[in-house]
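Novice: There are structures below to look over.
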Structure P
Amino acid sequence: MDTPLSPGLYIVATPIGNLGDITLRAIETFRGVSAIACEDTRVTGKLLNHLGIKQKLVRYDDHASEETREHLLRLASEQAVALVSDAGTPLISDPGFKLVRLARERGIPVTSLPGASAAIMAVTLSGIASDRFLFAGFLPSKDKARRDALRELAAIPATLVLYETAPRLVDALHAIGDLLPGREVAVARELTKKFEECRNGSAAELAAHYGAHPPKGEIVLVIAPPLPPEPEDHDIDALLRQAMVDAKPSQAAAQVAKATGLDRKMLYARAMELK
């Protein structure tokens with residue numbers, strides 16, 4: 001007999017394609033809760049059937065009523081309730097934010113179980129810098145709004161991670177090529193599935209490829225960070241002479257090094273020559 005869990009809301013990540021990616025802890029949680037809140041009962045029902053688990057399902061998506069949310073909160077205050085999305089980690093461009101927010105405000109325990117995430121998988125698969133990245137969700141569907149969003153993101157010194165739909169991919173790549181020129185882009189699609197693909201290149205190259213080979217499935221875009229600015233052409237002698245009006249060569253070299261980022265020892269040697 002499965003052991004019931006303590007009351008609260010349990011955020012459970014589910015596979016993004018390959019059902020074998022479900023975690024043991026997720027299975028234990030599904031067996032121990034009193035109900036599972038899910039986007040689509042048919043999708044979650046298929047997963048539970050694969051796992052041999054029978055459980056009460058409550059539909060909870062972006063269009064869920066206030067009444068449904070209140071019902072889940074009342075239930076979670078007395079019993080264990082799981083929250084899942086159709087695939088991946090709930091709340092990451094999926095429903096659940098309002099439910100989790102209200103649960104925390106009302107003192108209902110919230111537990112999050114780690115698991116599959118398409119955004120994280122795409123970053124690790126792409127080979128693009130992963131030390132600093134920004135997940136920006138879905139780009140807008142309208143061209144002007146899409147371009148406005150990309151302009152806003154363009155200056156951020158980090159890898160960008162975006163979700164996109166197959167029918168909008170080529171338009172998105174054209175906009176990326178126009179507004180974020182020169183950056184490497186990776187298109188990751190069908191992740192964990194039979195036809196998984198991660199294709200890297202320029203936005204123009206990828207737009208041409210997918211224009212000729214229309215894609216299917218869920219898509220993650222990974223965009224390399226902006227290139228560092230070209231070094232400024234400093235008039236070193238003029239800067240050193242100006243600094244040495246009121247400072248010793250060593251002090252002048254330190255001042256110019258701080259202002260330009262150039263090597264202090266090199267600047268000191270030049271200052272001594274000028275003196």
Structure Q
Amino acid sequence: MVELETRELEYFIALAEELHFGRAAVRLSIAQPALSKAIRRVETRLGVPLFIRSSRHVELTPAGKALQEHGRHALNAVGAAVRHAQRAGDTQAPLRLVLKGGGDAGLLSGLLAAYANQSDARQVDILFSGPADRADFLLSGRADVGLLYAPFDDLDGLAHETLHTEDRVAVVPAGHRLAGRTSVRMSDLEGEVLPRWQGVPGRDGTDPEIASVVQMLQLVAVGRMIGMLPRSLVEPVPAGLVCVPVADAPPSRLVLAWAEQDRRPLVASFVAAALRPLRDRT
């Protein structure tokens with residue numbers, strides 16, 4: 001079996017992301033010849049070229065693209081294993097909960113209160129993520145549990161439980177052609193400008209990029225776009241905007257998620273506390 005060292009994977013991933021030997025070497029704090037030698041060694045060991053090189057251009061081969069995708073997951077797994085091992089030996093370490101600002105559907109206070117009643121409860125550190133990287137926080141071990149939105153967040157490699165389900169609404173200016181409707185369908189939104197979240201590919205590369213719900217609502221208010229969001233992210237509805245239910249949009253689910261292989265009592269205790277009110281109602 002061909003084996004690669006973690007350091008070799010780090011070198012490869014840096015070059016795959018930078019596509020420039022000089023920038024990748026600076027990022028890794030090594031000399032450029034050393035990076036070139038390491039990449040050639042990896043290619044020889046694998047028996048396939050990973051990059052197409054010219055004097056002005058570096059690009060990934062199909063084999064390189066495959067290694068980039070799976071290699072990043074491997075590095076995340078190694079990093080998570082190290083962090084989990086270190087934290088398992090620290091009985092006082094706080095539990096780290098990641099979420100998007102405002103992305104808790106009003107449940108956060110109740111979750112924290114329920115967990116505080118656990119006999120083994122620890123301090124909870126709240127981490128705020130970017131628009132679309134909460135899964136990365138969990139897979140890399142930077143957070144223990146997270147609040148994610150399905151079907152928008154990637155749940156691959158994560159265990160999860162649904163805490164709340166809600167409809168999705170089109171957010172439009174009060175004077176918009178759809179503002180007086182009691183509901184709309186996805187087809188009614190065709191031709192409208194819809195944003196894409198920062199770091200998430202859009203429909204055709206021309207969709208305006210946004211980094212937060214606040215930014216989206218400001219741009220909707222001045223007529224630059226319309227939005228489509230889980231209802232709780234737009235409550236209370238800002239003045240000058242109208243929310244119209246999208247009848248045929250898949251519902252949005254707020255889920256509590258954690259790394260699939262994470263069996264630590266720290267995580268199990270928080271999950272049990274979060275789910276207890278749901279199970280008590282059934």
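Novice: Looking just at distance in nm of label points 7 Å out along Cα→Cβ at positions 196 and 220, which of the labels P, Q belongs to the structure with the highest value?
Specialist: Q
Novice: Rank structures P, Q by mean count of other Cβ atoms within 10 Å over residues 36-43 and report only the one at the top, that is, the highest.
Specialist: P
Novice: P, Q: which one has distance in nm of label points 7 Å out along Cα→Cβ at positions 12 and 124, as calculated, at 2.2?
Specialist: P
Novice: Taking relative contact order in percent (Cα under 8 Å, 6 or more apart) as the criterion, which structure among P, Q has the greatest value?
Specialist: Sorting by relative contact order in percent (Cα under 8 Å, 6 or more apart) in descending order puts Q first.
Novice: A follow-up question, please. If you work out distance in nm of label points 7 Å out along Cα→Cβ at positions 76 and 116 for P, Q, which one comes out largest?
Specialist: Comparing P, Q by distance in nm of label points 7 Å out along Cα→Cβ at positions 76 and 116, the maximum is at Q.
Novice: Work out FRET efficiency 1/(1 + (r/R0)^6) of positions 52 and 156 (r between Cβ atoms, R0 = 30 Å, to 0.05) for each of structures P, Q, then name the structure with the largest result.
Specialist: When FRET efficiency 1/(1 + (r/R0)^6) of positions 52 and 156 (r between Cβ atoms, R0 = 30 Å, to 0.05) is calculated for P, Q, structure Q comes out on top.
Values in this text are rule-based calculations from the coordinates and carry no lab data. Note that the coordinates shown come from a computational prediction; the quantities given were computed from them, not determined experimentally. Cβ atoms are built from the backbone, for glycine too; each structure is taken alone.
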